[in-house]
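Each reported figure results from applying straightforward, stated rules to the coordinates on display, with no laboratory input. Quick caveat: nothing in here was measured; it's all calculated off a predicted structure. Cβ atoms are built from the backbone, for glycine too; each structure is taken alone.
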Structure 1
Amino acid sequence: MDKEELLSNINKIHTTNLGLVRIKKNLQLTTEDIVEFCKNKILSKDCKITRQGKNWYCFIGNIKITINRNSYTIITAHIIKEDNYE
């Protein structure tokens, strides 16, 4: 199952410098450890993880995190309307 594949590689998850800035702005975060914030969200039992094409999509609360399937790079994260997972 895709979810287990992502979770078993949680330590490979990272992002770029531009990704850090983009995610922090999009999620309105004050924390400096953006990757750790995202990993904690992904590890939450309430996180819904799906894979479409080259990306994983992680939905938790009102946050959507997009991760590249091959490189484990967090591409972006957005605040979404709750229960709007499409």
Structure 2
Amino acid sequence: MIVEDKYYVTDYKTKQELFSLSPSSKFILYILKQRGPLNQKEISKKTLLPKRTIAYSLKRLQEYAFIRKYKDIKDKRVSFFEVLI
């Protein structure tokens, strides 16, 4: 699977927000960009990061609008995360 590593950031403020993220947040953003929409359990398996770190990073990425969260159609308890940039 070939995916471009480019992030489409238009303004300076958004670029600064991207650079200010923690390394774990950037890693999760990269994994989501490469692998497509994933839930928190799948992110944990792929990154081997603690659940608490993943939850905090996903929260920060949502605050900056780099990712979006949506519910699974079959199981409403499961949330998926998708890259927006």
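Can you tell which of 1, 2 yields -9500 when helix-only ellipticity at 222 nm (-39500 (n - 2.57) for each DSSP H run of 4 or more, over all residues; to 500) is derived from it? Derived from 1, not from the others.
For percent of Cα pairs over 19 Å apart, the calculated result is 35, so let me know which of 1, 2 that is. Label of the originating structure: 2. In this comparison of 1, 2, the computed figure 31 for relative contact order in percent (Cα under 8 Å, 6 or more apart) is attributed to 2. Figure out for me which of the structures 1, 2 the number 2.5 belongs to, where distance in nm of label points 7 Å out along Cα→Cβ at positions 11 and 43 was derived from the coordinates. Label of the originating structure: 2.
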